[in-house]
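Please treat every number below as a calculation from the coordinates, not as lab data. Model, not experiment: these values are computed from the prediction. Cβ atoms are built from the backbone, for glycine too; each structure is taken alone.
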Structure 1
Amino acid sequence: MNWIILIIAGLFETGFAACLGKAKESTGAAATWWYAGFLVCLVISMYLLVKATQTLPIGTAYAVWTGIGAVGTVLVGILFFKEPASFWRVFFIVTLIGSIIGLKAVSH
């Protein structure tokens, strides 16, 4: 169950990064709402990370959490912010995903 909590925490990390990207593109009240979304996602992500690390090794949990956030943020950038999807970017994202899966596979 804590692996599921950790994955959800990583998705909320992606959410707070996406909110920052949208806030940067916005002005006025819209930017304020995006910053509020950032804070909500940040709090939820951190809370879930704390819950997951109560039973998972901290080094593994933190690496998986940041990895999910990094992969998710790059994918959001490509899909919603028109960032380039070059061969090397995709290649290294795939290797990062492989590393996350590997960390989960060798964790006890």
Structure 2
Amino acid sequence: MVLLEFSMSPLGKGESVSKYVARSLDIIDKSGMDYRLNPMGTVLEGEWDEVFSVVKKCYERMKKDCNRISCTIKVDYRKGHAGRLQSKVVSVERKLKRSIKH
């Protein structure tokens, strides 16, 4: 399974781009894929082709009315492990012996 964190935003559309981020989140949510939104991006969990397919759909939608797009992608593959969106946080909480903000 793959954890893919990405941040995609248009350039030249002003200081607030939440309208564009919301459109991407709609695509992500409708994909049925497990994900977590954070203040700086979104983390997807799935198979390689699945997660990159969702990123591509977000890109295709954004390029319809954005002439320039910035995107960063970070990928973490771990064979045989699923549910890491939650389990990685739980692992840290166990080591701290307390809950953390998430």
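For structures 1, 2, which has the highest computed value of distance in nm of label points 7 Å out along Cα→Cβ at positions 8 and 72? Intermediate results must be reported in sequence, preceding the final value.
Working: 1: 1.2; 2: 1.7.
Greatest value across 1, 2: structure 2.
So if we calculate relative contact order in percent (Cα under 8 Å, 6 or more apart) for every structure here (1, 2), which label has the highest result? It would help to have the intermediate numbers written out before the result.
Details: 1: 33; 2: 42.
Evaluating relative contact order in percent (Cα under 8 Å, 6 or more apart) on every structure, the highest lands on 2.
With helix-only ellipticity at 222 nm (-39500 (n - 2.57) for each DSSP H run of 4 or more, over all residues; to 500) derived from the coordinates and found to be -13500, which of 1, 2 does the value describe? Don't skip to the answer; put the middle values down first.
Numbers: 1: -30000; 2: -13500.
Answer for the origin of the read-out: 2.
Which of the displayed structures (1, 2) returns the greatest value of distance in nm of label points 7 Å out along Cα→Cβ at positions 24 and 80 on calculation? Don't skip to the answer; put the middle values down first.
On the way: 1: 1.4; 2: 3.4.
Ranking 1, 2 on distance in nm of label points 7 Å out along Cα→Cβ at positions 24 and 80, first place is 2.
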